[in-house]
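Next up: the structures, one after another.
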Structure I
Amino acid sequence: MPPMSVEQTIPDNIEIDVKQSQVRINWQDGLQTEYPFTGLRKACPCAECEALRKNDDPLRIFQPEQAITEGVLRPYNPAQMVGNYALQFFWADGHSAGIYTFKFLRKISGQ
């Protein structure tokens, strides 16, 4: 896969739709992507969630997709910009450590 251009990693518009439980991003290259909250929560890039996903202990009770809760954002202040390069979501389960860079969001969109 070729490296991403600058236009592919810079959003023109970001919409957090709490009613439809999704984030919509219009990118500078013209692409529009949609991210369901549950998918974003399961893809959390923080160190704790990464370790949980990579843990292959055969004795563990829950698989990573079972251990990470539903993607429900706090009703007030559900997200904030981190500088000019990322979003931080505030999940209803209290988790907020993940910093979702725009490059990461574009990558997980599959487009």
Structure II
Amino acid sequence: MNMNIDELIPVNAFLTPAQIKKKVGEQCRILRSVHFRWSRDRLAEKSGVSRATIQRFEAGGDISLSNLVSLAQAMSTSDRFVTLFELPEVSSIAELEKRRAALNRIERTKARRR
């Protein structure tokens, strides 16, 4: 089976932070205007985020995390934030044991701070 290396690497793997922000802003604009068929004013109403902030975000990706979550909630996509930094699946018993040990250390540290 011949496989091209490009097929193995996710398309977004080599994007710069600026490119990622721009892409997310563009995806927001597309979801808002094509799927929901909402104007920026309508999204502003639904999300509580100003029209100017939405316009700036869609143009270049600059937005605060709070406003981004509000937009995502208005467009029913906020569940994706919960899995954003999820740990990858383990592939061996040794990896599972290392992860358990690390999580136990984190829990002990949190308990001491209380």
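Please treat every number below as a calculation from the coordinates, not as lab data. Only a predicted model underlies this, so the values are computations on that prediction, with no experimental measurement involved.
Of the structures labelled I, II, one was used to calculate helix-only ellipticity at 222 nm (-39500 (n - 2.57) for each DSSP H run of 4 or more, over all residues; to 500), giving -18500. Name it. Matching structure: II. When Cα extents along the principal axes in Å is computed for each of I, II, the one that comes out at 46, 37, 24 is I.
Tell me which of I, II gives 9.6, 25 when you compute Rg and Dmax of the Cα atoms in Å, for residues 32-79 alone. Each step should come with its number before you reach the end.
Details: I: 12.7, 41; II: 9.6, 25.
For Rg and Dmax of the Cα atoms in Å, for residues 32-79 alone, the value 9.6, 25 is produced by structure II.
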